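Following are the structures in question.
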Structure P
């Protein structure tokens, strides 16, 4: 009986929030206009943003597989290995996890961490902190290529600097929190008898190239399909909360809305302007959306660009925060659950929230400094 009462109360609260949210927008826009705008925005995002993103994920997926197949990833690991201990307090092999998530997405770090040949280099708290470390680079290549495709390659590279800074802060904070609250995690992990991790496939060079391109492209398609719900659902709602009425008022066209987020952000816009250099309050929609899915956040960029709201600084901050956060609210629980440490989700989220903010701040001030110098 107590369970049923709780469930009914939950259902009642949900319905109250649901109708208050959409009822409020419907009251401002008109219910038919709100519904048409929601559907038209989703349709336009699907045709003009999702398929564009899918094209990028297919190409980058094929490129990433080639990098893995022919040892480029291993070479990058060797080059980056000396930085792991002083910057991240992680063993050198952790560089492989960072490269893999940069080339694909957050969960790539989990498949590696479950391999005992990889994990036995880590203490337990270090292995758990890979959740923060790997997430900070998730879909990094896709984000960089997307921003470069919009004409902001140099700004995107500056954003990469910010994402590195955010990843260091997030990983270190996570480790500090774990050791403070769970000192028993400062133990070595025993490795098994598995052979060394190898990504090389069999066959001659031509077949290896062909298979890498096809397999990597297939992975890109799967990633492109995976971002569709986030782009269509999250981005559509965020845009309706970001933009206002059209020139002729509400008529059900795509990308109309109630302008709630800019209204709220304008109350403290001086904070966003000083920290991130945002001159338009609408821009806060990108980092907010990145909390759930960076693919969905990328869907906001073309509209911002069309509206003339973004510049190089905004792209640098978007790249840094998009890469660093890369949908961690929707992935950290699953990632830690797969490692058997779901109870540590709150520690990871707090550390990564701070890391993402640091990433945006560093990207902004790096952009300002570089422009002053050059």
Structure Q
């Protein structure tokens, strides 16, 4: 289907220079906004929204990143990650069709971000446990747990305690679907990958430890500071996504001021996404149990950056659109998708399989929808207890 679509697109628009195509989209997008809001109001709203997001959302998310980064580093330093890996190892083969050591990747990405699985995969010793089709599917597997601790802590900070863990279960199921589908796509396209090893033992080499062990206090202090520094890096990395994507999404989600006109204040918009959501309300209500059409903005934003998607939640809560079901679904989709459109290409390129990006994205799109559906119906069942 994707190949047919690409062929049709090239035949219809292949003759149009990319620059012209870009300009047409740009002027259509901002021309529509300016026609509804006025050019000056549109520009002021963009700046005011981005400024408020930076001060009240990004720095809050960065603080969470620093704390969770420090916790993650402590867990890694003192063997908690290894303990969790041993506990989760029996689940890997029957559920994900992956070797037991893959559970370490799940724990690390849950504590940090999607690319942690690639850092691990670049270790030749780690890669020797995998067949090629399993090794490539780590991109989908790791992404589904990316920034999981941050998402859950953020949702708990909003005053919800059970719902985020319902969402965690949904993300877990979505990860199974995404990983298994990706493996199926790979084997179908490259049957030899099912038997070929991702790396041979001779390539792994041996590392010698120097035997030096730091004093306990220094290990604790170094872990906290190094983990916190990593959290700062993650917090800085999410700034473009939050400011650019969230601002754009909010322009198409919120409406004019209380007086009915546009003033250039932050968080004003043209309500295009709620209009689309209202037309498809029956679909999203059945699929995810969304009670308000504005809520579709979260899954759309999570496609590009989960940090940006989280930036929408406080404003949704203030507007009264959020309920427990939405938090469960947001957690599931936010974890499972966690900005995969912006990371899958780079991740697959890093391990040398960029040509499989379209298959990874298709598998993960389906997995994210499954995560949201499972979270919704699980929440319904939990609510009945």
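One of P, Q was used to compute distance in nm of label points 7 Å out along Cα→Cβ at positions 274 and 362, and the result was 3.7. Which label is that?
Q
Work out distance in nm of label points 7 Å out along Cα→Cβ at positions 114 and 186 for each of structures P, Q, then name the structure with the largest result.
Structure P comes out on top.
Rule-based calculations on the coordinates, nothing more; no lab input. None of these values were measured; they are calculated from a predicted model. Cβ atoms are built from the backbone, for glycine too; each structure is taken alone.
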